[in-house]
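Scrolling down, you'll hit the structures one after another.
Readers should treat all values here as calculations from the given coordinates under stated rules, not as data from a laboratory. Predicted, not measured: the structure shown is a model, and the values here were computed from it. Cβ atoms are built from the backbone, for glycine too; each structure is taken alone.
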Structure 1
Amino acid sequence: MLRLRPLLLALVLAAPLACSPPFDPKIYPNTDKLYQVAMAEFKAGRYDNAAKALEKLTLDLPARDPRLPLAFFYLAQSQNKLGENLLAAGTYNRLIDAFPQDTLVADALYLAGRAYEREWRHPELDATYGNNALTSFQSLLASYPDSPFAEPAKKEISKLDEWLAEKDYNTGYLYLKRKAFDSAILYFKDVIRLHPNAPKTKDAYLRLLESYRAIKYTEDARDLCDAMRKAYPNDRDVVKACGPAPATPAT
C-alpha cells in the first residue's frame, strides 16, 4: 500500500490537467477579448492556443483594424514555433499581400524566406522551397535595402546560391557520366549563367569543357577556355585543362 501512494498522488495531481477542456477561441465574446487572450497565450509560449485564436482574429477583425496585420504576424510566428514552416510562410505572404505598405512587411519577407529555407534541407531535394526563399530575400533587398534584415538576407542568398548551383551541377554531372552530353551541357551552362560566384561554378566550367570535347565541339571548347581564363586567371586547374593563354602578338 505504501508503494502505491506516490502513484496515487501523481494521478490526483494530474487529474485537473487531464480534465481541462481544449482551448476554444469561440467562447470569447468579442475580438477585443480574443486579441488579449491570443497575445497572452503567445507570450506564455502556448503557441497552439495562440494560433487558434489568431487564425480566428484574421477572419473576424475588420479590414482596417490596425490589429489585423499584427494578428497575421503573430499567427505566422506561432506556426513557426510549432514547426509548421509552410503554414508560417503562407501566413507571412498573406500579410504581405493584404498590407503591402505595413511596417511589418520587411520582417515578413525575411521570415517567410527563412521558413521556406527550412523546408529545403539538402541540395539534392526539390528546389521549389529554395527558390521561394530566394524570391522572398530578393524582394526584401529590392524594396527595403535599409532594413536590419538586409545583411542577413544577403547571407542567406549566398547560401541558397551555393545550394542551387550544387544541385544543377550534380544533375549535369550525372548526365555527363551517362554520356548524355547535350543534357549535361544545359545544366553546366545554367550553373555558369545563374550562379557565377558559387564555389561549384569553376567545376561546372571544367565539366562543360569535358562535355564539349567528348562530342568534338572544338570551337565551343576553344571559346570556353578563353572565358575560363578570364574568369579564373592563372588558376592551376584551368591552365591544366586549357593550357596557358596564347601570347599576345607584339605590336
Structure 2
Amino acid sequence: MRIRAVVAYDGTDYHGFQRQAAGFEPTVQGVIESALSRIEQPGAVIGAGRTDAGVHASGQVIAFGVNWRHALSDLQRALNAVLPDSIAVLELEPAADDFQPRYTAVSREYRYSLYNAPVRHPLMQRYTLYVSPVLNVPQMDRAAARLVGEHDFAAFGQPTSGESTVRNMLRAVVSNDGPHIWIDLQASGFLYRMVRRIVGTLLMVGREELSETQFAAVLESADSNRAGPAVPPQGLCLTRVNYI
C-alpha cells in the first residue's frame, strides 16, 4: 500500500530533510525510515521538499510503501510512538501507487518568522530570526508584492534541477503582530536558498537601505550579487504543499 502523510518537524538538530552522505546525520528522512523499520515496515521515504539543515516544517508531505494489515490510525500511532519528539506524523492516508510528493505538487508555501524587538527573547531563538532595528513592515509588504507573478528569480537562488530559474510566485505577504513579523511566500517552486535570500533582501527594505523600486530592480536584474545575504535557517518553515 502506498501511503501519503503530512509530517511536522523541528529541524534544529537535523542536517536537512534528505538523507546525506556518511558524517551528515541525522536527517529527517533517515529518522523516519528508521522508525518504519522499527515497526517492521522498512522502505524508502520520499519528501515533497528538501528542506535545508536547521529548517523546520509544519506541512511536509511524504510518501512510502507499507505492508500493513491494521487500521491506518494504528500505523500513525505506531510511527509517532517510535519517532523522536522533534518529528510527528500529523495526517496519514492511502495514496495512488504512482503518487510522487515532490513532482506532483503544484505549489509550496513557506513562512519565515522574525522577532523584531529591542531585546532578544530566549524562547524565540529556535524558530525566529532576531532583528533589533525597527523594521518598516508596510514597506516590506509592498516590496514583497512585486514578487507576485512569473519571474526569473536568479537574483535570489540557484536551480535545484535543470537550468531554468523562472518560477511563478502566487503569494507574497509580510505581516506582523507586535514584535512578530511573518513573511509568507507561495510559489510553483523554489530555487535553492530562494526564500532566505528574498528575506535577506526584504530586511534591507525594512531597514530602509533599499526602496521598493530598488527591490524590484534586484528581482529584474537576475543578478545574485545585487540581492541581500541569505538569512539563517531557524526562521524558515515549510508550511504547506498543495496538489491538484
Structure 3
Amino acid sequence: MAALSGEVQDLLQLAREKFIAGDYKATQTLITQILPKNDKIPEIYQMLATIFYSNGQFNKAIKTFKRALEIDPYYTDASVGLSIILNDLGRYEEGKKVFLEAQSLLERKNRKPDASVNDKIAAKFEELADLLIQCQRYEEALEHLQKALSLSHRKHKVLLSMAECYLKLGKKEKAVRELKNAVKDFPHFIPGRNKLASLLFESNKVAEAVHQWESVIELDPRNPEATRNLKMAQTSRLSELF
C-alpha cells in the first residue's frame, strides 16, 4: 500500500478511535471522507464490514470484507471476519475455504506456520461479541464468546465477558460459575476476583466474598475496589453480631 497523506492518516486514526469506542455513525462518516482521497486501505473496509455485520447487513458485510481482501489478500482481520460471517450464515464450506486460503497465504509469505492464527480468530470472535453486547444481543454474544474461549490464550478475559452476558440475561449462577472458573485457572486475575466477590456478597455469601477480596489485596495491597468492599463486608458482619 502506498504511503498515506497526512490528512488521510489523521482521518484514519480518528476513525479507528471512534470504531473502538463503538461510535459507528462517526466511524462511517469519517470513512466517507477517506474514500475519495484513498480507496485502497483495507482497514477501512474491514471496519465498515464489521459495522454492517453488527447491523445485520450480512450481504453488505460480505462484499465489504471481500473488497478488503482484494486490496490485501494477506489482511487476516478481513479473512477471519469473512469466514465467521459465512459460518454464522450456515455457509460452512465457504467459510472454511476463506480461512484456509488466508492461512495458506500467510504461511507461504512467512515460510512458517502462523502460530498466532488461533488468537487472531479468537480476537475477532471477541470483537464481534462486543458489538453484539453493545446491541444488547447477549445470547448471540455468548455464542461468539464460546468460540473465542476454545481458541484464545486469554481465556480469563473471555470468561469475564461471558459472566457479564449472563448477568444481563439474569443468570447470576452461571455468571458466578464462569468467574469461579476464571479465578481457579488464573489466580492472579484481579478483575475476575473483584467481580466474583461482589456477586457473592450480593448473594449473602459474605465469607466467600471476603475471601476473594482478601486474595485481591494479597496480590495488590492498594487495590481500591477490594479495599473499599472488604471494609464494607467486615462492617456488615460486625453489625450482624451486635
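Details
- Which of 1, 2, 3 leads on Kirkwood radius over Cα pairs in Å, largest value: 1
- For semi-axes √(5λ) of the Cα gyration tensor in Å, for residues 83-218 alone computed as 28, 23, 12, the structure of 1, 2, 3 it came from: 2
- Which of 1, 2, 3 leads on distance in nm of label points 7 Å out along Cα→Cβ at positions 99 and 131, largest value: 2
- Structures 1, 2, 3 were compared on distance in nm of label points 7 Å out along Cα→Cβ at positions 91 and 227, and the highest value belongs to 3.
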